[in-house]
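Each structure below appears as structure tokens.
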Structure P
Amino acid sequence: MDTIRLAKIAKALADPTRLRIYQEIAQKGECFCGELVEMEDVAPGTISHHLKILADADLIESRRDGQFIYNKAKPETMKEFAKTLNKLSHSAPRSVRS
């Protein structure tokens, strides 16, 4: 994973509301915007904004079913993100204690 994509995912997950939204979607399998509005107690426009950021980071995908748009987590993105962070932590120079 390149550093630009890594930073985009990290930035998307850095917002506490977005992180909770991602967690809800991942736990439930699929959620539509109305469910997330009730859980987070924020305006639908705010939820849509957060969903767009998560989708742009490739953390979720959406599908339309009638008037509802369902959001689903993309676990492969999170796995790749975690794997990259793990590699970074192992390649970082270790401090030497005196």
Structure Q
Amino acid sequence: MTVTVPLFKAQLLKGDEETIKALYQEKYANEFVQYVETLDEGGLLSGLAVSGKDCMKVSVAGNDERILLIAGYDNLGKGASGAAIECMNMAICAERTKGLVL
């Protein structure tokens, strides 16, 4: 599944595409949600890059006027089933990522 949020730079109180990229790099630097420079495959967005995985990849694209926030994830893996495995791991004091495909 690929989800996009379009923004216009004029909608931001301050900053630009690079500011958002820096925030995403800092915020999404873990095994469950990861910032990547690009989610496109040869210029096309495809949900296949994360199909069958229990993680989400986020990216930022755009130019001086328009910014696109992009998230790619497998809604079955990153959704309730992946969260259930993570919670079970925490309950039994196992590694949080055990049994997950990241």
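Structure values in brief
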{"item": "Given -20000 for helix-only ellipticity at 222 nm (-39500 (n - 2.57) for each DSSP H run of 4 or more, over all residues; to 500), calculated: source structure among P, Q", "result": "P"}
{"item": "Origin of the derived value 31, 14, 11 (semi-axes √(5λ) of the Cα gyration tensor in Å; candidates P, Q)", "result": "P"}
{"item": "Parent structure of the calculated result 1.8, given that distance in nm of label points 7 Å out along Cα→Cβ at positions 21 and 69 is the read-out and P, Q the choices", "result": "Q"}
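Bear in mind that the values in this text are calculations on the coordinates, not laboratory data. Just so you know, these numbers come straight off a predicted model, no measurement behind them. Cβ atoms are built from the backbone, for glycine too; each structure is taken alone.
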